[in-house]
Structure P
Amino acid sequence: MQTPTAIFWKSFLRYPLQTGSVIPSSRYLAQLMVADVDLERTSFVVELGPGTGPFTRTILSRLSPETRFLAIERNPELVEFLNRHLSGVEVVCDSAENLERYVAEHGAGPDAIFCGLPLSWLPRPICERVLDAVAAAMPPHGKFVMFQYIHSAMTPLGKEVHHELARRFRHIRVKRTLRNFPPAQVLICSK
């Protein structure tokens, strides 16, 4: 049986730009990602780019059994891994750019969208399409929560991601943690 770390490394070696890191996110970053969302009271939650599931597990631990939890992952090996090892989450193999299709199937926008995608590393057109899909899917009360590595946030591409967020969301709060490798910041966005 492959461990999450082994499957993560394999994914990084095959798809480094999609994976965005050499090690999975820490539990501290996962806890910071969910800290500003009242997950116990949500009815529909989405995660984009769950990878091997460090955020997924933290989200699952706080959801009520009635909450629909959808994860969209592009890498078929990671989809298979998550489906084999986690219950309580529907994992589909697709691009986050197609988020609106899944929201339409649900009939209501998600209360929260968590993003583990390396948006600062993705080509700008893909990043913009993902953020367009997120903004279109979010109801007025929803929250979009993503992270960036602190060093990536300071690059021109990282600053461009923040600019694109500001175009789509009225409020953006930033929290940082040094208890991740590399250190990261969490952005909590709302309309």
Structure Q
Amino acid sequence: MKLSKGWIALIVVGGLLLIMGMSISGSYNGMVKGDESVQSAWAQVENVYQRRADLIPNLVKTVQGAANFEKSTLTAVVEARASATAVKIDPSKLTESNVAAYQKAQDGLSSALSRLMVVVEKYPDLKANQNFLELQSQLEGTENRITVERAKFNEEVKGFNNTVRSFPGVMVAGMFGFEKKGYFAAQSGADKAPVVDFGK
């Protein structure tokens, strides 16, 4: 039995539609999986930042015990912690501006903690305090974990962004509302090596 030209055209069109549907389905599922991976990585970033925030009240209490410790430095740490913990982001809205706002608040806390550690150098008793040394060690470990988790997050974002910006993903992303995610950027001045002067 010979098929008419109309039937052949219908079979070809049906086959193309099936292939297109499978391609769209595959792209969509890949984007869903990528989005979930980004959100999971974000949760880990938030966890390590929360761990750092949880260590600060004990650190502040320990430092407050030192005689004549600079109150303005402690106040700056407490205020920076409050600002950092106040910034929350919906994991489904990890836009560049939202991630930048979160990073800015966390960088403010990092700067306040750095100033605190510089001031601590003037207090030998505090530097020998076992509680302080333990908290300092935990903070250093947490800072390392923050660096690791931010790098993992950026890798997940890179993979997701590549998918939604390349063909045919860009078309599927537009149809289903998948948008590019924001990265963590290097801290300002991180590209410059610190100047060390032993002459002082």
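Figures for the structure shown
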read-out	value
Given 0.85 for FRET efficiency 1/(1 + (r/R0)^6) of positions 87 and 143 (r between Cβ atoms, R0 = 25 Å, to 0.05), calculated: source structure among P, Q	Q
Answer label among P, Q for the case where FRET efficiency 1/(1 + (r/R0)^6) of positions 127 and 167 (r between Cβ atoms, R0 = 25 Å, to 0.05), calculated from the coordinates, equals 0.00	Q
Structure (P, Q) behind the derived value 104 of volume of the Cα convex hull per residue in Å³	P
Origin of the value 4.8, where distance in nm of label points 7 Å out along Cα→Cβ at positions 55 and 175 was derived from one of P, Q	Q
Origin of the value 21, where relative contact order in percent (Cα under 8 Å, 6 or more apart) was derived from one of P, Q	P
Structure responsible for -26500, with helix-only ellipticity at 222 nm (-39500 (n - 2.57) for each DSSP H run of 4 or more, over all residues; to 500) calculated and labels P, Q on offer	Q
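Throughout, read-outs are computed from the coordinates displayed, never taken from laboratory work. What you are looking at is a predicted structure, and each value in this text was computed from that prediction instead of being measured. Cβ atoms are built from the backbone, for glycine too; each structure is taken alone.
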